[in-house]
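Colleague: The structures come next, written out as structure tokens.
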Structure P
Amino acid sequence: MELNTTTVRALPIPLPPLEEQSRIVAKVDELMALCDQLEAQQKKRRTLQNHLRQSTLQAVAASQSPRELQESWQRLQANIGQLFSAPEDVGALRTLILNLGMRGLLVENNEFNTPVDELLSAIASERQALISSKVLKPNAAIPMPHQDDLPYVLPKGWKWARIMDLVDVGTGATPAKTENSYYGGSTPWYTSSATNEKIARLPETFITDKALKETNCKIFPAGSLIVAMYGQGKTRGQISEIVVAGATNQAVAALVFFDASLGTKRFIKYFFEKIYDEIREQAEGGPQPNLNVRKIKETLIPVPPIEEQEKIVIRLDELMNICDQLEGLRNEKSKSSERLATAAVSALTGIAIEQEEEPMKTPQTELVAPVRLGTPPDVKAQAPLATILARHNGEMSAKDLWQRFGGEIDAFYAQLKTEVAHGWLLEPEPAEMREKAAS
């Protein structure tokens, strides 16, 4: 319907007697005044709540040891309902948790861990072998900053490194859109929008072998992490994992892991989530600032011993799950408030308002089935699960294998299915699904 003066003039309106109009207006004025008072009280309460939350989070962030952290965390936990009353409040808690994890305050430091230098040396040796065989190109040597210029003091046994010391960083290109023979092939072509999900979905665009041969596109293996170097809105700086090998455009940096650095994947992913805002500020350019491969390569990262990385990741998984639950509760509370308001409006107006039904929630389950090695894959095959099993006597529980794999659970199941189909892993026996008790 077009809204114009003719339409407005023709609108029918209910017209009560003048005396009743006066009573209605007086009642509406009274109710609107109450709404204004309630809104003012809520704004005041929200302001006080924000100040309290910020000061509490700052106290936790100022902890200098796991013991101090435990004390300040207990104070936060005792008031968590008052501090985080809206879903958006939980974002500050996630940021705090990631900061604590990257400073080594979530787990106890152990002096008997494998030295970080051994990890870095193994990665460097593997990289050099690939350079010697012309598979990789050498990185330009970049000295580490002076001790006083490093971001912060690390726990004992940790070491600062650059991202390029742990992984190979590459990017792709956009084949000419005018060349139809470059498109419609079998190779996924990821763009920065793929980083909107923790596990990158298969893109709509696929490119051909001809595009791979004639452009700067190249295939990155499954399990690589991809970082958006530019994109609209919140895209720049986001990180995701690809579970299907594919190429990328030039807006994406791909982090490809060596065998020696495979165990660092989940730690690195959490690290990029932690520095999301920081790395976005490093972008350069005009109206739409961009990152570049050099900035990604040179990014400084704190590197704990590999055993400590695994413990930190497990702890971060637990705490992020708590954040997910808290966010869900706050969302549910918000929806309950909406339903209450809708019911009130319906009662006042007599108009029934339809509401969407909630989707059925699935129970949380544990991975309990053992996974066994099948036919050993070729060295060039993309079989990270089989590779892990081969290093651990050919058998491991699904839960342990998932944690060592370093990917999200959906990525793990997808990779498991692929490797079973190739015969690299034996078909798992029917597993009991144990429902986890609510924490």
Structure Q
Amino acid sequence: MDNYDICVVGAGPSGSVIAKKLARFGYSVVLIEKEKFPRKHIGLSLTPGIHHWLGLLGLKEEVNKAGFTRALESFILWESNEVVKKEFKPDLAGYHVDRGKFDQILLHSALADGVRLLQPCTVNRLDQCDDGDWKISVTQFSTQKHLFAKFIVEATGRKSVLTGSKKAYLPKTLATYTYWKSIPTNPVSFVEAGKNEWYWGAPVGKGYMACIFSDPETIRKFASVQDFYFRTMNHSSLFASLGNIGGAGDIIVCDATAYKEERPVSNRYIKVGDAAFTMDPLSSQGVQKAIKSAYQGAIVVNSLLKDGHSHAALEYYHTLIRNEVLKNTQWTKQFYNRQKRFDGGAFWDVRKDAFIPGAKEPPETNVSLKKEDRLFMNPNAVIIDVPVVGEYRIEYCKGVRLEENDEPFVFLQNTSIASLIKNMHGKPLIECLQIIEHTMPHSPPLEVLRWLLYHRVISN
């Protein structure tokens, strides 16, 4: 009988990352993956923000050596009929990766830290025992067996193994794509707005991937998915500008709708990556956000199992998912609203209107202060306990909440904002600057003061 501390289901980026980090925390971890690796997968663009997470995982050098195409430039046809070229410095550029190869790098890294792998292996059933532990029924090589674990991590993408409640938070979107087997004459990445769709393309390996994002209503008007893809792609100016390209593979269609899981965590399970939430594909940040949720999710799990900080850990993860969804909704709406090439039409109208109200911009602050003026904590500010992620656990820290901001302010350059403004409260300007200088010796006091005034944490 196989007993583990933690069972992770799904060995994509989020599954491998959380398994790796939990093994480093000292847990016995089994990782179950139903597919053989390497395998093809959509979601091959990694934005520059991926460097931060690869650095934390110690994989930056290995990924650099893998020979993935660097995303040095991209062409955008969106806000007008003029093509905009976006360039990145080589040391800051993201990647266009072969997901089969990239996911395998992450998986091997987890195995190197002691994670046990069952692959290919199918989870048939999950049952929670009377003591809260999990009984996992699996099939591997036609043999059925049972595993037992204290904690379950669901990293299975859009297909759940745990009971859940997923809810779409942006309009229904389908992705149709194929891998073109020949490198085009001008192999650059591009984003382009169409009449009832938008296009995306990027070089990957020795070929090129081109994708059309649309809605089910538009696609159903065509004889088939293949008919939709090729006839619609003929209207893409930037795809045509790639030059000679050929060898289209099978046309694949998949759900690309952004959704969130209403119950992403409990005392005995956590959902990470696409199992917790997905983003509008326009952002190209799905893999990066999946890794982030897994990395921080491991700290949540450690807090739940070891330190007894269950309330802080649960609150932190719920807040993390909620804020990621809110930010993606706001960013997506702004980007869709900048599309000016095609006016009207249900596809664009519903995406421009899709919006969850969020943080308001603070009013402009233009304060003239004298040396003798006293500064006070904003009377509308409230000091609250905020769950914060640390190196090993989630714990509460004091933060400052203002009604017009969605997220409380907790730290400014590793300094507690709540403690800082408490020390400044009611004191003259000169003394406040001295307090800032003493508390934050490596930060210009006037810049810190301007930040506090701009965000209305303090007032005179």
Structure R
Amino acid sequence: MGTVVQKFGGSSLSGHEHVMRTAETIRRTREKGVVPVVCVSARGDTTDDLIAESARFHAGNKRELDQLLSTGEIASAAYTAMALAARGVPAVSLTGQQAGVSATGSRDEIRISDIEPQRILAHVREGTVVVVAGFQGMDTIGDIRTLGRGGSDTTAVALAAKLGADACEIHTDVDGIHTADPRIVPNARLIPAIPPGVMHEMAISGARVIHARAAELAAANGVDISVHNSATRTHGTTIPGRGEEMLENTGFTVAVTHDTNIARVLVHREGPAHDLGQIVLELLSERLLPIDLLGWVGNGPRGANTGFTVRTERLRDTEDALSEAARKFDLSYSVSTGLGQVSLVGIGLLNRPDYTARILRCLHGLGITADWVSTTQSRTTVLVPAERTGEATAAVHDEFGLGEPDTAGSMAVPTREGIQQ
């Protein structure tokens, strides 16, 4: 009997009818001779509601907040197991700790370090559907640690990797991955298959269907992901665990992503400052602060400059770190907010400077000035005013004809072993 991991998001569990429909989807999978291991998120807006309520008490108590937030997924797991039992399907719900999920890290960078799957496998051998509460694990002293936004996606992929599952299914409220956000680009097209590296770039640059950490973990472990609409039970997009990606492929553009919560940070140091970049990057690394675009201007008559972008929810932590560095290393810095980013994602983009020129020309025609341009083999990103991000996204999407039929080639999928971090 094969095994598949099925992850259901909050919208799939938001009410009684939704939970029962989810249970029916799981039951049908089991009837096909496949033993599903299920991973669930908190129902609807439960997590946001718990965060808001906790602020009335003591929002700074991280341990107790983790204890509280974990209950959302635990409740979802129990409801789902009950719904399965009502349909005659043997099922058991497990917390992250009961499922053997270990987590490590600090503050907002908690990650799954390992999974001890013995208890899950024992139930699977009996034909029992295991419903795991996502978003959580246990640290070295036995406390619950939550994994942050998208943590249930990451849990599902990690389970699939550890169990050697045939696939990891993400059941959500959309049809699959599109060439742009259909809410702002009406002619955005459903993408049937996406190489894993491209999916990861889409996730970190603004695509919301699969969390960036989950996409990264899937690529590292060769986990096949498929995205399904939980309401219509249709299969929309497949992301093979590993694909054959030609870095010098000409014209392989896949999608346009956007993000409206971007801040740009510029750091300056007077006089000789060959080590400015090193100082800034080591500081951010020590604080586990992720950045995206990075620019560097070497020494000159007026000193040295470096800059980077960061999501606005991490800006306060970033400024705290830079304030400390400013005192210690005699630095100065400035922050620009109200920015959005638009990214063309594909393969071999660094070999096509004309693509960047087309983006800039396209934006210029709309009277939009790009504040920053960055190009890699898989992504070309421009910073624009946040209020014009949607307009810019639609224009770049049309410029590259991404609403037209897909012509991408096939992708190979290798075997998987262990969990690679």
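Colleague: Of the structures P, Q, R, report the one carrying the highest value of distance in nm of label points 7 Å out along Cα→Cβ at positions 48 and 64. Intermediate values should be presented prior to the final figure.
Modeller: Values: P: 3.4; Q: 1.6; R: 2.5.
For this comparison of distance in nm of label points 7 Å out along Cα→Cβ at positions 48 and 64, the top structure is P.
Colleague: To which of P, Q, R does the computed value 48 (percent of Cα pairs over 32 Å apart) belong?
Modeller: Values: P: 52; Q: 48; R: 41.
Matching structure: Q.
Colleague: The value 10.6 for mean count of other Cβ atoms within 10 Å over residues 280-287 was derived from one model only; which of P, Q, R is it?
Modeller: P
Where a number appears in this text, it was derived from the coordinates with a stated rule and is not lab data. The structure presented is a predicted model; accordingly, all values stated were derived computationally and were not measured. Cβ atoms are built from the backbone, for glycine too; each structure is taken alone.
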